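What follows draws every value from the coordinates through simple rules; no lab data is involved. For clarity, every value in this text was computed on a predicted model and none was experimentally measured. Cβ atoms are built from the backbone, for glycine too; each structure is taken alone.
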Structure I
C-alpha cells in the first residue's frame, strides 16, 4: 500500500494503472441493458415518463436577485430549489438516455449542461451570501457536488454530445474548482485551524472536487497532487470521529459526510488499482459501523445536534461498505431501510444505486447490542430488548458545547418506546441565515431550554468548549446501564454551583424496563431554585405525583416526589423545523422552595396503552 500523502508515489500509481471508467458509459450497452432488466419495465416506464416531462420543462432561472434573497430575507429555499431542480432534471434525462439510447433526450441534456456551465456561481447563497467574485471562486458544498455531477454526466453521455461541451465542462470545473483548490489555502474546511473546526464539509468538498478531477484531469502529476492534498485534509475529517467511530454530527451527517468520503475512496482506489486505499484499517470499520450502533428502532436514529431522527441512509452506501469492509450487518440494515430510502434524485447516489448492489445472501435482520458506548462523545445507548423493535431504549450524552452543529445540550437524553421518542431531542430546526449566525442560541431547539437538561438557579447552559460534562461513571451489565456526569461546568459561574451530578439509568427489569434520572445538586452560597426538564412532541397529562406522555402506541409515566417538586407544562407553538411549525411541550419539574443542597428524582415507566396500571410511585 502506498503512502497516500506522497504525490510522487501516487503519480506513479496513476501512470501505471490503466484508465478504466468507474461506471459504464452509455456505449456499454450490455451493462445498461442489465440495469434495465433489474429495474423492471414498470420502473423504466416511470423514468422515461419523468424524462419526457423534464424535456418539455423550461430550465429554471437563477437570476441575481434570487441569489440575493438569502441576504435580504434569510430564506434559502428560492435559489436552492431552482438550483436543485436543474440537477434533478439533468439526472433524470441522463438516466433515461442511458436506459434507452435513442438520442431523443440529447438536446435537452445539452441545453441543461450548457446552462449549468453558464451559471455565474455554483455556490449555495447561504455560504457566500454575495454575488459571485469571478476572480476569487469560493469552494463550498454546492460547487463540489456540481463539479462531480458534471464529471459523471460527461462520463455517461459525453461521447454522444457536442465535443465543445466536454471542453467547456473541463474549463469551468478547472476554473471554479481545481485551480483554487491547488493554489489557495483559505478554504476553511480544508484543514483544522484555531479559527474553525472541520466537519462534513471537509469530506463533501474534497470528494466532489478531487472526485471530479479523477474523471476530468488529464495531467497525472496534477491529479496526484490533488489526491495527496485530499488525503491530508481528510485525516482532519476522520479526527472528528471519536475512538469508537462516533460523530457528534449524528447519523444524518454521517450519511452525507462519510457517504461522500466513501465515494472518493472508491474512485481513488479504482483509479490507482487499489494502491491508495482511503478505507484501510480498523478505524474505518468502526466509523462505517456508526449507524448500526445509533439505531433506536427501524429507520429511527439518535438525533443529537442538528440531526433528524428519521434519517434516510442510502442503501447503496450501506451495501458498498458492507461488502468492502466485511460488515454484513450493514446489508441487513440497508434492506430494513429500503422502504424509507431517499428518492435518488441526483447523479451521485442515483448512479451508485444502480451499480453498488447487495450480495446474493443477506442476514435476515439486524439486531443491535444491549449497550453501545462512544467514549469520546460520552454517548450511551441502552436497550431493554434489542430484538424487539418496540422495546424501551435510552440514549444519553455528555460531551461539550462546541461540537459540530452544536446545540447547548450537555447531559440531555432520549427515551424511545414503542418506536417513538416520547422524551425527545428536537434535532435540527429550520435552516436560515440567523440559525447559523450570532442568534443561533436564541433558537429554542439550539438552547438548553429546548433540551432535557437541568436549570440551576435560573441559568441556561452556554456555548463553547469550556462548557462541558465530566465523566464520573459509566457501567453496563445485564441488569442495567448507567451514565453519571458532572454537569457543573456546563453553566456560568452565575449558577453558583458547587456540584451538579446527573445519573441516568436503564433498568432491565420485567416487564418493559424503566429509566431513572437523578439530578443531585449543591449551591455554593445558599438556597437557590432548581429545575429539571423533559422535552416531548407528544401530548402530556399531569397528575398528582406523575405526568403521562401519550404516544400513538405507548405511554411514559414520569413519577416524581410531589412533596418537594411542582410540575408545569410549557407549550411552545412556534418552533420551526424544515417540515413546518411543530408544537413542543417542555415538562418542568421545579423545587417547591429554594434549597442549597438536594436532588430531583424521576422514574420513567413505559406502559402499553390501556393495558397497565399507572399507580406506581416514585422512590426517593
Structure II
C-alpha cells in the first residue's frame, strides 16, 4: 500500500489514486457526456471483463478468478439505478464527476481505496490466493510443495505446514492477555487490595455481592473514587462529569474496576475494559442532545414498536423478551437500551413481584412462545425470591420449553452467582421438558478471571448451560483478539453463541467496526479454531426486525459507496422467503477510517489488507 497517498483526501489525490490503478476506467468515465452514457460505458466494460474472466484469458489462479467474478458483480451492483434510488444517491455520478475534474464534495481517501481494491480484485491482483498467514519461504511449505499429493509423506508435509500456521496464529493470539494468566491474577489481586484499602474494607467484603453492590462507583462520589484509584485522561474525566451533569447512566463495580490497569491511562493493556464503562465524548454529547426525546432518537431497535405489552418485546414467532428491570450493576457505554436505563444500581427501578403479573399473564395466553428471555437491564438484579416467583410462573406454562437469563453478572459481579442462586436456577431444569440457560456478555479474554470461572462452574454444576454474546466493537477487533476470547471462554466453560455487530447508532460511532471486518475475522481467524470453539454466529440486528446472519451473503447487498468511503448495504430481514417484509439500508463504517483507528491503537493496517475484499 502506498504509505503516503492513502492518507490524502480531496479530489486531486483521490483521482490520482483511483485512475492510476485502472486508466481505462478513467478514460471511459471522462469521455462520457452524461451519467447515463457513463453507465452504459461501464456496463459494457464490465461485460467485456467478465467474458475475459470466463474465457480464462487472464492467467490467474482459481481463487483469484472467483474473486474477480464476485468483484465485477459488486461493481455492477453499484451502477444499478434501483440501488441508487434505494441509497438516495449515485456512486456512479461521484465517479463520473471525479474523472471529469468537476468540483465534488470533499472525497475521502476511503472512497478511492474502495475502488482501488475492487479493481485489483477484478483483475486478479489482490493476492488473496497467498493468504495473509502464508508461510512463504518456510521449510514446511517448501516440503509441502515438493512432496507428492498423496501418501504418508504428503500427510507429514501437510502436518508440518499446519504446525507452521498454528504457530503463526499462536503468536498473534498471545498478544491478547487472558485474565487467567498468573501475572494477571496477581495484578488484579493487588488492585483489589488497593480498592479495599480505599473503602476501609476487608478481604471477606470483596467476596460479598452485597458489599460490591453497595460500593458501586456512581455519582459524583464515584467519579472522585475513580480518580483517586486509577489514572485517567482528561477526556475520560470530562466525559464522565458531563454524563453525571446531565443525568446519564454511569457506574462501575469495584470488582470490574480491579480489571483496570492501575499504572497507566493509555489503554495499552486495558483498552477493552475501560471502553466498556468510560463513555467517549461523542456518545455523551449525543445522549445529552437527545435526553428529552430518548425514545424516538435512541431506540435503534425500535423496541417501542415491537412491544405488545409493557415489559415484553417480541420480534420472532416463538421467542419473546421479558424486561425485568431498567438498571444494572454497571452500565455498558454502548448499551442497546441506554435510552431507557436510569442509572447503575438504581434500586428504585427494580420492580416487585406484582409488577410482572400483566406480562406473565400475556405469556400464559400466547402458547406460540416456547422460549422466554429474562433481561433488562440485568436480570440478576432481581432478588432470588423475585426470580423464583417469575420462574415458577413461567415453569407452570406447558408451552414454555426454555428460559434464558440475560446477565453480565459473571463479568461485572461474579459474586452474585452464589451456590444458592445456581441451585435455584437449576431447580427449574427438567430434562426432557424444560431447560434453563444463562447468556452473558464477555468481550475479551482479559475479562475471563478465576472469579468468573467459579461463577460459571457453579451454574454448570447446577445443569445450566452458559453461552456468550460478544459485541464486536473496535476495542476487541484486532487480529485474533476474538479468537483469544473464544479460547478463554471455552476454558471457563462458556459456549460462544453470537458475535454481534454493534448497534449502528450514531452515538456509538466510536465503537463501530465495518461489516467486512467481522467477515474477515470469521474466515481468516476463527476458522483456525476447532469447530466447538467457534460456535458463535455473526449477526447484524435490523431495527425493529431482528438478527440478520452476516455470513449469509444472500441476506445483504452492497448497493453503494458514499463519497466519505462508507459502504451502503441493503439488509434482507430474517423473514425473507417466509413473509413479505421490506429490506433495510444501512451506511457502514468506512474501512479506511477503521484502519486508521486501528493504527492509532498500535496495529499495522497492512495486516488487515484483505478486509477490502469482503463484501
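Given a computed value of -13000 for helix-only ellipticity at 222 nm (-39500 (n - 2.57) for each DSSP H run of 4 or more, over all residues; to 500), which structure among I, II does it belong to? Numbers along the way, then the final one.
Values: I: -10500; II: -13000.
Matching structure: II.
Relative contact order in percent (Cα under 8 Å, 6 or more apart) was computed and gave 9; which structure, I, II, did it come from? Display every interim value, and only then the final one.
On the way: I: 9; II: 14.
The read-out comes from structure I.
With distance in nm of label points 7 Å out along Cα→Cβ at positions 124 and 476 as the yardstick, tell me which of I, II scores highest. It would help to have the intermediate numbers written out before the result.
Working: I: 3.3; II: 4.1.
Across I, II, distance in nm of label points 7 Å out along Cα→Cβ at positions 124 and 476 peaks for II.
Suppose Rg/Rh (Cα atoms, Kirkwood Rh), for residues 468-547 alone works out to 0.96; of I, II, which structure was it derived from?
Working: I: 1.04; II: 0.96.
So the calculation was done on II.
For which of the structures I, II does the calculation of FRET efficiency 1/(1 + (r/R0)^6) of positions 204 and 372 (r between Cβ atoms, R0 = 35 Å, to 0.05) return 0.85? Each step should come with its number before you reach the end.
On the way: I: 0.85; II: 0.45.
Here the read-out was taken from I.
Assuming 15.0 is mean count of other Cβ atoms within 10 Å over residues 68-75 as calculated from a single structure, say which of I, II it is.
Values: I: 15.0; II: 19.6.
Value 15.0 for mean count of other Cβ atoms within 10 Å over residues 68-75 corresponds to I out of I, II.
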